[in-house]
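Just so it is clear, none of the values below were taken in a lab; they were calculated from the coordinates. Every value quoted in this text rests on a predicted model; they were computed, and no experiment measured them. Cβ atoms are built from the backbone, for glycine too; each structure is taken alone.
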Structure 1
Amino acid sequence: MTLSAASRIHTLVGEILAPGRPSLPDLNPSEWDALWRYARTHGLTPYLHQRWQEAGVLTRLPPDVARTYAQARALNEQRNIRILRELEEICGSLQEQGITPQVLKGLPLSQTYYGDPSLRLLYDVDLLIREPDGPRALRRLRQMGYEPFPALSRARDESLGLLWRPKEYAWDAERVFDPERPLFVELHTRPWQPRWHGFRVECDLDFWDGLHVEKIGGVELTVPSEESHLVQLAVHYAFNALESNARLMHLLDVALLLRRRGAQLDWNRTLRQIEANRAAPFCFLTLELARRICRSEIPDHLRRALRARTPERIVLWLETEGVQAAHTMNLYERDRNRIYFLHWAIASGWSEKLPVLWYSLVSPWHEGSGFGRLISFTRRMAQRTRHLLASFADRGGHRMLHK
């Protein structure tokens, strides 16, 4: 995709993510193909279809384009209905054991903020349970036929691992809307990992304060308070952005929550939660990108408070690079230079930079095995050394992204 085509696509998608009526796209056939891949990568395909429909331009699109997006949305609706039924089975079974699972992200967002469950793409289901309930919850899910997913089952501090019901399936990016695509279930005991990648961010958020029940398709699901959910969504997106694999779908989650509920949120409580967990730079990154891309707003006093607690290099990056970076992040083509820059820039002072640096060096050693472990460790050391030298040479900061 050429730079001019990418710019047109980013502008087009920006119109769709912002409030207001999007214009009729003017793309050539190769650009329509590029937009399809882009929308699929960022989980936006059904939402684009809806926005074009609302604007009255769907019938003016090339017929094959309109048909492809309509088919994807219809498939996604079928898939989400199946996920809802599977989720009903899981939650009901856990509740029979005296375990209350909270449903994070995903389906509750699709109903409450998108207004239509067919508009939100779902890759997995995230359930939050109390830490003492972990072993019983895992046993129960095992009894229901769920097993660790071989390729991605390494549990993190806040996660009990990725589970699925094993089946033969031909994995393909084009089949992301397939109703038959296996569902991944991830059990969490915390909304995010404290001290993630060596940062000082904590996770003392009480997600059990203010939880309530929402009904989706006749199924009652327990969800956290909107203030807590907003903080969790903001931290989740920021963590992915720092790994250069964030999807715009997750930024849209934040924007729609703000658009639909911002006037009712307890912003003082939200700020207290963010500050108590040392999450201000992460939340500012997400909320500022949501403001710049999706035109969602937060109260001025909150924005000023978060900005004051965010390193200046991140503020500058958001002003000069952030929007373009958010559009170009890709799970399958991560920009290692961007990852190093953002990790280094968002760390506040050497007391935080050193643990972040240490984590980046030792994590390949812990994740690998045998001779491959040594190769990964050596490669990471070399990459980090080059980045540090560039960082010291470039006092201006953000130009490192282009090396």
Structure 2
Amino acid sequence: MWDRRRTDVSGTMLLVVLGFMMCCDVTAGGAETGGFIWEERSNIVVNQTQEGYSLTIRMPNVVSDRPDALICAGVKLNPKESYLIRFHPHGGKVTAHLMMIHGCHRPGSTASSWSCFTSDGVDEHSLCGHPDPRVLFAWAPGEPDKALPEGVGFRIAGSTGIDYLVIQFHYALEFPPGVADNSGVTLDITYTRPSQLANYYILGNWGSIPPKSKAYTLDSACVYSNNFTIYPIGYRTHSHNLGMVTAGYRIRDGKWTEIGRMSPQLPQNFYPVSHPGIDIRQGDILASRCTMNSMSRDDVTKLGSTNHDEMCNFFIMYSTYNYEQRQTEYCFKDADAYTWSSQFDPSVIPADVSSLDGIPGAEEVIQKFNDPDREHSTHG
């Protein structure tokens, strides 16, 4: 899916889009579902109905022993084809920097939890036991439950190759002595086939950000080449301490239509798209821009996985009537080499792409960037 350079980038991104949960058949009391027995485990709870089941996965009281620890745990799924329709995150005693849920054919480890700082699938520190894990959900502190629209779901198990779910937590700080974490998530899963499948298209960058810039921009753009239409149903931005505004667009016949625009300093939720009903067709261009304020930095900031590094991600959650199982798609550009001005007439670029105007909570963002101590935060 990626050339070598993009593979390196996806690895970086998926590191910060954290790990996975564990490997074996798990349970709530050895419960049985259609012949499948959930092995009993204290950090897994399964509640079953005729229509499906809810699955709660928690970290088994893990300890972050260093800054920017990535820790995973996972669970084997009932092999019957099913569909994820709702995510309900649970906080623990400490606040994670980020949680990711991935679908894997097999886990990166068979331990109850493990350090998972790679995504190449080649050693015991991998997210999955193979490359290209499938992104299913991303959560940052402050984000509420997420229910997909009626008739939309993420297809899992069956013939999809997603036989395990892996949750990955990024802990920005080392835990104080005696503190452990049992954060997790409850997933609502149905056996009823929805009319549309959900998936993600993620735009972003690799590269670096120079110091002492009030509005340094990182651009990305790719042609959407699939022969089926997708319908954005939500968007999410992700940056660390320097991100001011991130925006995403569909470009069709030279016309720019905003998918979403938000400050990553505000809760990094999935937000409704700016134009409900927007679609993306073969030949459209998808574009994103992150505007960074690096005035607090004296040195170059690289894009990477730690909290002191930066990230520039624009997630598009979409639905589609196409039932072909597909990997998460990425559009990443080199921030040190690519700019929109090299591809587009600057006069057609939306004037408010880097603006906080119209964003609820903009005053809070401005105050953060005026606070000399803001770099001590661990914002997602």
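Identify the structure, out of 1, 2, from whose coordinates FRET efficiency 1/(1 + (r/R0)^6) of positions 97 and 321 (r between Cβ atoms, R0 = 41 Å, to 0.05) was calculated to give 0.30. Computing FRET efficiency 1/(1 + (r/R0)^6) of positions 97 and 321 (r between Cβ atoms, R0 = 41 Å, to 0.05) on every structure in 1, 2 gives 0.30 only for 1.
Assign the value -18000, calculated as helix-only ellipticity at 222 nm (-39500 (n - 2.57) for each DSSP H run of 4 or more, over all residues; to 500), to the correct structure from 1, 2. The correct label is 1.
The maximum of relative contact order in percent (Cα under 8 Å, 6 or more apart) over structures 1, 2, that is, the highest value, falls on 2. Computing FRET efficiency 1/(1 + (r/R0)^6) of positions 89 and 329 (r between Cβ atoms, R0 = 30 Å, to 0.05) across structures 1, 2 gives 0.30 for structure 1.
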